[in-house]
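Visitor: Next up: the structures, one after another.
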Structure 1
Amino acid sequence: MKSSNTGKYLILSLLLLVIILLDIAIGSVKIPLPEILKVVTGGQATNPGWETIIMEFRIPKTITALLAGSGLAVSGLLMQTMFRNPLAGPFVLGISSGASLGVALMVLAGALIGGSIFQISQISNWTLVVSAIAGAMLVLMLILAISLRVRDTMTLLIIGLMVGSLSAAVVSILQYFSQAQEIQAFLIWTFGNLGGVFEEELWVMTAVVFIGLGVSWVLAKPLNALLLGESYASSLGVNVKRTRLVIIIATSVLAGGITAFCGPLAFVGIAIPHLARILFKTANHRILIPACILSGAMIMTLCDLVSQLPGSSQTLPINAITSLVGAPAVIAILIKSRRLSNSFT
């Protein structure tokens with residue numbers, strides 16, 4: 001079994017490497033693969049402009065895609081385990097909407113208090129990240145509190161969607177009282193953008209995602225116990241309340257931090273954990289977490305590749321691409337695996 005999993009990890013890693021190289025090569029300027037390898041290994045490109053494009057634009061964008069995909073996939077896995085619900089995810093349960101609300105309050109709220117209106121470019125990295133994480137954590141804690149009273153998973157999902165709608169309503173009110181340029185800046189942010197994270201921002205985002213992934217890995221054993229029920233987990237010595245709190249923190253850090261830098265990215269957190277379960281045929285989180293990291297990074301980089309329009313400077317909104325890819329994938333997975341909920345019972 002271990003050798004089988006190792007082989008699957010290797011295949012995913014090789015596919016990821018191929019997609020990374022394609023993502024760097026394809027764009028408004030087509031760069032030959034040998035030139036990319038030359039620059040990456042420390043050499044100089046034949047065309048100095050290619051080296052600038054590769055090092056300052058395309059590699060940071062690809063790294064952003066890797067971080068966003070892996071972080072959202074793991075956050076979705078944590079939520080599906082905590083709620084024991086195959087449809088749970090940061091987008092469906094309103095966490096991404098909460099993160100968007102946190103950013104909107106920073107960008108647009110000045111109009112309501114009569115002060116100066118912030119622009120995204122004027123807000124420090126940590127302020128933007130903290131505001132998104134705070135919004136995500138607030139929504140997740142609200143959903144968790146409701147889950148203590150509501151045991152039906154479909155009801156809980158509907159409540160999550162309603163909380164997301166409430167967040168969207170508050171954002172709409174803020175937009176109504178804001179000026180055109182602030183509304184435009186926030187609207188563009190909601191489209192999602194992997195290419196707007198440069199060196200300084202990338203270091204911050206990397207730290208946020210690695211912290212969230214590290215905490216998630218530490219939670220692997222308690223997560224396995226939670227799949228068998230809270231009572232059974234408690235009998236194994238798991239502190240359920242503390243574990244839930246740590247899951248909230250890890251999920252909020254991952255979903256909130258990624259949303260802060262890349263905008264809301266739909267369906268990645270829902271689809272990738274199911275893909276990992278199907279590929280590895282296990283519910284063991286020590287296997288699923290690395291699988292989600294590799295699969296999420298691969299799918300998000302593939303979405304970034306699809307969003308490129310070869311020979312054109314135009315790039316499709318990444319949020320639209322993740323929805324176009326993720327929504328049919330979730331539908332197909334649910335149709336094919338009619339007993340998918342058995343993984344959570």
Structure 2
Amino acid sequence: MKAAVYKGKQRFEVEEIPTPSPGPNQLLVKVHFCAICGTDVHAFLYDIAPPGTVLGHEFAGTVVEVGSLVTAWKVGDRVIGGGGDPPPGQEPGTRTHPRYNYRTMGFPEGSIRGYAEFVLMEEWQPIAIPDGISDEEAAMCEPTAVAVHAVRNSDLKLGDTVGILGAGPIGLLTLQAAKAAGASAVYVSEPAPERSRAATELGADAVINPLEEDLSVEIDALTGGVGPDIVFDCAGFPSTLDLAFNIVRRSGQVVLVAVPWEELPLRPVDWMARETSFKASWGSLPGDWHRAMGLMASGKLTVKPLISEVGYIPLEGMQEAFEGLVKPSTQLQLVVRP
């Protein structure tokens with residue numbers, strides 16, 4: 001089978017590698033679509049993925065072969081590449097470790113994931129794609145679960161107002177998750193016209209271009225001078241996190257959703273007098289995948305605007321795509337089509 005193999009030093013190569021065979025409790029999935037995640041872009045940019053690794057964890061496909069002991073799946077089932085509940089004793093070790101962090105989570109050397117024609121999965125790992133959800137949409141379940149986790153991880157209550165900094169895929173999904181959770185108004189900060197249009201289409205009550213308008217002034221005007229109850233930083237730059245603390249209301253909450261890679265020179269003295277709380281939200285848990293899929297199936301959350309003008313790329317286009325994604329981007333979503 002073909003796979004885009006990470007060779008180290010910010011380089012992918014498309015190679016023919018052996019198609020894996022499922023063991024007794026495994027299944028083989030043909031990958032139809034695999035969305036490119038910011039985590040993989042970071043792995044590429046900072047060269048932290050081991051050479052020989054096949055990245056890609058936001059994928060959807062069809063079961064083409066099952067192991068002799070598999071009972072939960074059959075050939076032809078449509079699945080996404082994660083979200084299942086591991087049986088006792090098989091939980092991923094680092095995710096539940098008390099000192100878990102980005103550096104310790106690791107990228108298993110030689111692992112093969114969604115940037116390939118086929119991927120091997122344990123029986124418990126995937127979840128089914130409901131009827132009415134396309135494979136392209138299903139491939140976006142993982143980032144949707146990240147947004148769901150961020151909102152559930154926050155102090156958001158029915159009727160609260162919300163600010164979102166950054167309208168990339170995670171920001172747009174967090175906007176919808178906040179609305180579904182009962183936010184009375186959601187205000188989005190985003191300079192890119194394409195993303196601003198998507199935010200408006202997805203229900204933002206106001207979209208502010210921070211390069212053309214003073215965000216603090218505009219937010220004060222929208223909230224009667226008090227600021228949003230909760231601000232989600234979905235951009236992760238020093239300037240955006242500082243803005244989040246500046247615009248949130250007294251005793252409000254800032255939730256960091258994006259993964260920041262630059263030093264964040266926070267000045268607590270600027271916001272501690274307002275008794276602002278700070279919460280980080282990391283990735284998602286299995287239950288969040290099920291909730292995300294349920295929201296998509298019910299129509300309360302949609303990923304269609306993110307993929308309506310999606311850039312479909314073949315495996316051979318991975319190198320060029322990643323070189324573009326490490327630069328400031330205005331794109332909504334790129335999807336690999338093996």
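FYI, it's all coordinate maths here, none of it is from the lab. Source: prediction; values computed, not measured. Cβ atoms are built from the backbone, for glycine too; each structure is taken alone.
Visitor: State the single structure among 1, 2 that was used to calculate helix-only ellipticity at 222 nm (-39500 (n - 2.57) for each DSSP H run of 4 or more, over all residues; to 500), giving -7500.
Guide: Structure 2 accounts for this read-out.
Visitor: So if we calculate distance in nm of label points 7 Å out along Cα→Cβ at positions 42 and 322 for every structure here (1, 2), which label has the highest result?
Guide: Structure 1 gives the largest value of distance in nm of label points 7 Å out along Cα→Cβ at positions 42 and 322 among 1, 2.
Visitor: If relative contact order in percent (Cα under 8 Å, 6 or more apart) is calculated from each of 1, 2, which structure is the one that comes out at 32?
Guide: Computing relative contact order in percent (Cα under 8 Å, 6 or more apart) on every structure in 1, 2 gives 32 only for 1.
Visitor: 1, 2: which one has log10 I(q)/I(0) by the Debye sum over Cα atoms at q = 0.14, 0.22, 0.23 Å⁻¹, for residues 18-137 alone, as calculated, at -0.64, -1.37, -1.42?
Guide: Structure of origin is 2.
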